[in-house]
Structure 1
Amino acid sequence: MKCKNCKRIIQDNSLFCNWCGARQLKEKSDITIPKPQKLKSGYSGQIMVDGERIRVRGKTEAEYRANAAKLKAGEKPAAPALTLEQCLNNYINSNSATLSVATIRGYDQILRCRFKSAMQAPLDVIDWQKTINDEAQKVAPKTVKNAWGLVTAALRYAKQDTPEVNLPAVPIPKTDFLDHKQIKIFLKAIEGDPAECAAILALHSLRASEIYHLTAGDIERNVIHVRGATVRDKANHWTDKDTNKNSRSTRDIPVIIPRLNKLIPSEGRIVTICQTAVREHIEKICINNKLPVVSLHDLRRSFTSLAAYLQWQEENICKVGGWCPGSPIVHKIYIKVSDKAIKEDVKRMKNYLKIT
């Protein structure tokens with residue numbers, strides 16, 4: 001045959017001319033590779049290799065064709081791209097031994113409810129900012145932030161790049177608690193109420209999970225022994241665990257409100273009223289007595305406000321409450337109470353110095 005370029009005689013079916021180097025025949029793979037579909041994330045198409053239909057992707061059309069040509073040439077197809085759902089499940093399952101039951105329950109809720117449009121998509125084709133923006137239209141900023149925290153942890157575990165995204169601004173949460181005067185009014189108003197015991201335990205700094213774990217044997221000689229917690233698992237069933245939220249949460253708390261001793265049963269769980277009922281009773285007490293409407297957890301913060309008013313050292317507040325030293329919530333309440341005390345002191349001084 002003759003070269004198509006220099007017209008010299010060359011060997012039949014030559015791919016290139018041995019004189020001028022010009023290509024003589026088209027590559028078979030170029031001919032059989034179908035035109036890809038253009039997507040927002042790149043290009044995608046299907047090719048037949050040994051009777052099997054294989055999906056091929058590429059960020060550009062050239063990359064798509066190159067990937068397809070490699071498969072046509074006999075290279076083994078790459079492992080299926082990891083989807084977001086697979087990535088999250090891998091992280092959760094691999095760390096299940098070290099994650100708390102409550103944390104796993106929260107992660108499972110994210111898997112079921114958040115980022116639904118991206119869960120089945122391969123990681124390399126997800127438009128992360130659009131995914132964040134879509135979710136921000138449905139739920140609160142803090143919910144988006146928490147869900148994104150799981151995603152980034154899972155991506156790092158899978159040794160994937162962590163994309164830079166703009167998260168919705170999370171407003172500073174309002175910190176509700178009762179001050180030293182309001183606590184006295186509250187205690188008097190809730191006396192005899194079914195939620196009284198739970199409320200008093202919260203005012204001793206206990207978390208709800210710690211309150212519902214307590215049994216009659218955990219309070220002895222005017223000391224509350226906090227050992228373990230009761231939380232819901234991913235199936236929404238109550239489950240007991242031997243450990244607390246952190247190492248400082250395992251603690252012994254002196255009984256500060258004597259009324260508690262009269263409310264302890266002879267055996268079994270100390271608090272049996274459900275959390276929903278406790279919340280409703282506490283809200284009703286607050287409304288009827290013109291107090292800030294607080295929750296069970298807000299009463300835990302109220303312990304901090306009272307301790308700060310009585311000038312406890314911050315380290316002692318953290319030790320009794322099970323907070324880590326330098327806890328932001330403790331410091332924030334401590335400062336708020338201190339500011340209020342200063343205003344009261346200034347007011348008294350002004351009245352003292354007032355000339356009548």
Structure 2
Amino acid sequence: MTPFGHAPDGRTAQLYRLENSRGFRAEVTDYGATLVRLLAPDARGEFADVVLGFDRVEGYAGHDAYFGATIGRCANRIAAGRFTLDGRTYSLAQNNHPPGGPCHLHGGRRGFDRVSWSVDEGTGSESRSSIRFRFRSVDGEEGYPGNLDVEVTYGVTEANALRIEYRAAADRPTPVNLTNHSYFNLAGEGAPDALGHMLTVAASQFVPIDAGLVPKGGLAPVGGTPLDFRAAHRIGDRIDQPHEQLRHGAGYDHCFVLDRGGAGLALAATAFEPGSGRRLEVHTTEPGVQLYTANFLNGSFAGKKGHRYGRRSAFCLETEHFPDSPNRPEFPPVILRPGETFSSVTEYRFSAQ
């Protein structure tokens with residue numbers, strides 16, 4: 001545990017190191033329960049940090065790119081910042097302003113990414129492979145009903161995987177959709193772009209969006225569109241095709257409906273970077289994964305080691321339920337009720353060839 005700068009609430013943020021016996025390492029901070037660094041080996045056994053971010057907590061507090069953060073209460077977008085639950089309409093912050101109109105994004109102006117989390121007693125030792133963060137989101141926070149108690153556990157395995165476990169319980173019905181918003185570049189953070197990564201997504205359908213980046217209604221097949229990643233191809237191969245969905249997202253910013261065979265961990269996506277030989281497999285219990293290709297980064301600020309992150313310099317694979325689910329009864333439900341436990345697991349598995 002090492003000091004990581006001063007959070008906006010005046011607390012000293014701490015950085016925690018998780019490592020296996022092979023040198024695979026994750027560094028996480030209690031501000032936003034955020035993944036700060038992830039060091040994975042390439043085909044020659046050389047380690048590099050493969051996630052974008054900042055060298056101190058002030059960077060995370062000063063920007064809204066959500067680098068590596070835990071996202072909640074409700075990840076992704078909620079149309080017009082409103083939803084109706086059990087006959088009552090709730091108004092949320094409209095903190096995102098795409099051309100098609102404002103919406104609620106990633107939990108609001110002060111979502112889970114912008115708060116200090118507590119660390120479970122006994123998990124803060126110098127040598128460990130996992131750590132658990134806790135946070136209570138109080139009734140009315142960002143407009144959401146009920147008190148919500150959340151746990152996020154990060155762990156590294158001997159097989160070079162980062163495992164993230166989420167649990168939550170509420171005292172009133174409330175929507176819950178948690179994810180991690182890490183930006184990956186398997187060539188190493190600071191590489192100019194991620195367009196040469198080979199990507200496969202295990203999805204035959206996606207959630208079409210309108211100009212407001214919220215679902216336009218129903219699901220659509222990926223076949224015959226530039227969103228078809230069922231066979232591996234480069235992220236950059238079709239990203240600028242004149243397709244309505246790519247125009248809306250300024251690239252890929254879409255939720256893919258995973259072809260799941262049942263409950264438990266299932267393969268969501270695979271990314272491979274030919275230059276380093278690094279391979280990432282994402283396995284999850286969630287029904288969807290949001291592919292975002294960093295379309296709105298523009299190099300205007302310095303990240304780790306002074307690197308300026310330009311447009312499409314990374315990609316996100318955010319495992320989650322579908323956007324605007326509180327308003328979409330046809331989607332898998334996200335309402336957590338008293339007496340129930342929200343539980344979700346995602347593993348980021350690394351290898352090299």
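For which of the structures 1, 2 does the calculation of semi-axes √(5λ) of the Cα gyration tensor in Å, for residues 3-210 alone return 30, 22, 16? Here the read-out was taken from 2. Could you figure out which one of 1, 2 the value 3.8 for distance in nm of label points 7 Å out along Cα→Cβ at positions 11 and 227 was computed from? Structure of origin is 2.
Each of structures 1, 2 was scored by mean count of other Cβ atoms within 10 Å over residues 59-66; the highest score is held by 2. Here relative contact order in percent (Cα under 8 Å, 6 or more apart) was derived from just one of the structures 1, 2, and that gives 19; the source is 2. Looking at structures 1, 2, which one was Rg/Rh (Cα atoms, Kirkwood Rh) calculated from, given that it came out as 0.93? The value was obtained from structure 2.
For the read-out distance in nm of label points 7 Å out along Cα→Cβ at positions 163 and 283, a value of 3.8 was computed from one structure; give its label from 1, 2.
Values: 1: 3.8; 2: 0.9.
Label of the originating structure: 1.
Looking across 1, 2, the calculation of distance in nm of label points 7 Å out along Cα→Cβ at positions 307 and 323 that yields 0.8 traces back to 1. If you rank structures 1, 2 by distance in nm of label points 7 Å out along Cα→Cβ at positions 75 and 203, which sits at the top with the largest value? By distance in nm of label points 7 Å out along Cα→Cβ at positions 75 and 203, the leading structure of 1, 2 is 1. Tell me which of 1, 2 gives -1000 when you compute helix-only ellipticity at 222 nm (-39500 (n - 2.57) for each DSSP H run of 4 or more, over all residues; to 500). Value -1000 for helix-only ellipticity at 222 nm (-39500 (n - 2.57) for each DSSP H run of 4 or more, over all residues; to 500) corresponds to 2 out of 1, 2.
Please state which of the structures 1, 2 yields 0.45 when FRET efficiency 1/(1 + (r/R0)^6) of positions 187 and 243 (r between Cβ atoms, R0 = 30 Å, to 0.05) is computed from it. Walk me through the intermediate numbers first.
Details: 1: 0.45; 2: 0.65.
It must be structure 1, since only it matches.
All of the numbers you see were taken from the coordinates with simple rules; none came from a lab. Everything numeric in this text was worked out from a predicted model, so none of it was measured. Cβ atoms are built from the backbone, for glycine too; each structure is taken alone.
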